[in-house]
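Computed from the coordinates by the stated procedures, all read-outs in this text should not be read as laboratory data. Just so you know, these numbers come straight off a predicted model, no measurement behind them. Cβ atoms are built from the backbone, for glycine too; each structure is taken alone.
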Structure P
Amino acid sequence: MGGIEQLLEICHRRNGSDLHLASGLEPRIRRYGRLESVEGWSTLPPDQIADLLHEIVSEKQWRTFQETGDLDFAHSLAEVARFRCNYMAQQGGPSAVFRVIPQEILSLEDLALPPAIAGLAELSRGLVLVTGPTGSGKSTTLASVVHSINRTSARHIVTIEEPVEFIHRPERSLISQREVGEDTDSFGAGLRSALRQDADVILVGEMRDLETISLAITAAETGALVFGTLHTNGAANTIDRLIDAFPSDEQAQIRLTLSDSLVAVVSQLLVPTIDGEGRLAAFEILLRTSGLPNVIREGNTPMIRNLIQGGRSRGMKAMDDSLEELLRAGKISPLDAYLKASEKGRFERYQQD
C-alpha cells in the first residue's frame, strides 16, 4: 500500500469524513466536523505532496491536473472504502481533499430519515432538490432514496455525477451511472442524453449552471422524476437561486415551468452531537401543496415559511424547528444550534440555561 493509500486507510479507520493534504502542512483528517492532524506524519513539502497525489492517478489524469490546476475523480481502496478526490493547485504548491464514500449504501431506515424524505422514493415525476453546503450529507441522502427506488420499483435510473460516488447494483431497476469527463462531456450533455434514453429517474450530481438547471426542469416537466443538488440553504433561497440563474426576460416563463414541476425541496445541515463523537442531520422540508405553484409564479418566496408551517402534519419542517427539536432532546449543544440557526434570537435563551 502506497503512502497516499496508507493515509486514506487511516482516515477511514479513524471514522474521518475527509482527508486534507496541503503543501507545507501535516496531513489532517476531518472527524465529526473538526480537523485533526494525523499522528506520526510531519509537514509535507510541495514535492512530496505531488508524489503522493501522483500515486493513484493515470498519466492522462496527471497531465490534466498539471494543465488545469484541478482534477476530480473517484478512487476505490479494496476492502476499505471509496473516495471522492479533488486535486487543486494553490499558492505554495498542490493540495487535495479526499471525501470518504461508504461502500455500503445505507437504507432509509438505517439513516432514520424523516418519513417525508423517505416518501420521495414513491414519487413518479417532478423535480426534487436536495440542498445544503458541501459536506452536509446530500449525496448520502440521495443515494439512500435511489437505493429505495432500486429495491422497490422496476424503473430505468440514470445518474450523472462528477465523479460517480455511491455504486448502485441493479435490483428491480435498471441503473446507468455516468461520470462527467469520462462517460459524458458535461452535466448538460448527460441530461440531454437521458431524455433520449427512456429514463424514469434521473439524478443530477450538481445543478451548477444555467444549461443544467434548464434541462433538469425540462426533464421533470416531460414526466421524469429528477433529483438534483444545489449548494443553497433553505427552500426559499433554493427557489430564488434557480430563478435568478436565468436572464431577466426568461424568468417569468421559468417561474411558470418550475411551478408545475417542483415537488419537493429538502435542505440539510450536519450538526456535531453534544458528546463530540458524531454528527446529526437537521432538515428543512418543503413539499408540493396546492398553494406552492402560486407562490412560485408570483415570486412570493417569503410565503414559503407559512406553507411549511401549514404543512407540518404532512411532514414539512422549518430548519430552525428541526434544530430546536435536536437541542431540546439534548442531542446537540446550544452553541451549535445557535450557529446553524437562521433566527438566532430564538436560540439566545438556550445559551443562558
Structure Q
Amino acid sequence: MPAVASTPAPALASKSVRHIPSLDGIRAISFMLVFVAHAGLEGAVPGGFGVTIFFFLSGFLITTLMRSEFEKNGSVNFRHFWLRRALRILPPFYLVLLAATLTALVLYPAGTVYGPAVAAQALHFANYWTIAHDYQGLAPGTGVYWSLAVEEHFYVLFPWLFVAMQKWRLPPARQAWLFWGLCALVLAWRCVLVLGMHVDSERTNLATDTRVDSILFGCALAVWNNPVLDEPQQRVKLWKYLIVPLAFAALLFCIVYRGEAFRETWRYTIQGAALTFVFIAAVRFHRWPLFRFLNWKPVAFIGVISYSLYLIHQVLLYVVAALLPQVHPVIGAVIALAASIALAWAIWLLIEKPCARLRRRLTD
C-alpha cells in the first residue's frame, strides 16, 4: 500500500469534489461529438475532438481527486486508487466487449473477429494493435476502445509521478510546469514522427506516447489554478470578453484548419491549452448562459451514462445498419442512439451504480 506522507492542507481538505458543475454536461457534449461523427458525419463533425475532451476531463478529474485525497489524508493510497479505477472501468468494459464479440460471431461473416485482436482489447493495448493491424479482427464498433487503452496506461503510471511530486515537495506551479514540460516533449516526439519519419496519422492519433499529453493538460489544471480546489481570480470581465472567446477561437481554428502536418502535431497541443481555459470557465462560471445548458438535467443525464454510451454506441450503429439496411442512415442513427441510451442506462443501473457503492465501501 504505497503512500507518501505530509501535512494536509486544512483549507482545502474540507472541499468536496463528489460533484463538479458542468463536467457531466461536458461529458455529454463529448459523447455527442463522437456519436454524430460515427453516425456518418465524420467529415463535418470533429469526433476526434470529443475523444480529446474525454482525455482532458479524465486527467483533470483523476488528479483533482488524488490531490484532494492527499490534502485530506497526507498520503495517496495506491491500492485504493487502482481498485476504484478497476471497479469504475472494467465491469462495463468487459461486459460490452463480450456482448459485442458474441454479436459479431452471430451477425457477421466468419473471420470478422479473431482471438488475438480481442485479446489486445481485453489486455488494454488495442491502440498499438490497431496501429499495427488496422481494425482487422476487432468486433465491429469496438475500434473506439483504443482510447481506453491510452487511459489505462495513464492510470498505471500516473500515481507514481504524482506521489513523486509530493515527495519532492514541488509547489503547485512547478507541478503544473512539469506536466506542461511533458506535454512539450510529447509534441516534440509527434513532430519527429510526422515531419522526420513520415508516419501515418494512425500512429500519432492512437498511440499512448503521442496522445497522453491530452490527459496531462488536464492534470496540470488540477494541480494549479484548479477551479474546484483553488481560490478564484476575480477578473470576470477579462474571462468573459477575452479569455473564453480566444479559447473557443483556438478550438475552432483546430477544427477548421485541415493541414495534415498541423493536425498530427500542434493540433492536440493547442486544443489542450485552450481546453484549460474552457474548463476553468465552465466550472467556475457555470451560471453564465454560455455554460448553463451543461447543467440541465437531460444533458447531465447523458453525461452520467456517457461511459457506457461510449462503449456501446458504435456497436449498435453497426448492428442497426446490418439488420435494417433499407432504413435511411439518419433514421438508423436515431434508432441506434435511442437503443444506446436505453442499454447504457441499464448498464448504469445494474453494473455501474452497484460498483460505485462497492468502491465507496472498500475505499472510503
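Below, the figures for the structure above:
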{"read-out": "Distance in nm of label points 7 Å out along Cα→Cβ at positions 32 and 112 - structure with the largest value, from P, Q", "value": "Q"}
{"read-out": "Answer label among P, Q for the case where P(r) over Cα pairs in 10 Å bins from 0, in percent, for residues 184-223 alone, calculated from the coordinates, equals 30, 50, 17, 3", "value": "Q"}
{"read-out": "Structure from which 13 was derived, relative contact order in percent (Cα under 8 Å, 6 or more apart), options P, Q", "value": "P"}
{"read-out": "Origin of the value 32, 17, 16, where Cα extents along the principal axes in Å, for residues 128-167 alone was derived from one of P, Q", "value": "P"}
{"read-out": "Structure responsible for -22000, with helix-only ellipticity at 222 nm (-39500 (n - 2.57) for each DSSP H run of 4 or more, over all residues; to 500) calculated and labels P, Q on offer", "value": "Q"}
{"read-out": "Parent structure of the calculated result 2.2, given that distance in nm of label points 7 Å out along Cα→Cβ at positions 56 and 104 is the read-out and P, Q the choices", "value": "P"}
{"read-out": "Per distance in nm of label points 7 Å out along Cα→Cβ at positions 72 and 320, the highest-valued of structures P, Q", "value": "Q"}
{"read-out": "Which entry (P, Q) yields the derived value 0.05 for FRET efficiency 1/(1 + (r/R0)^6) of positions 160 and 240 (r between Cβ atoms, R0 = 25 Å, to 0.05)", "value": "Q"}
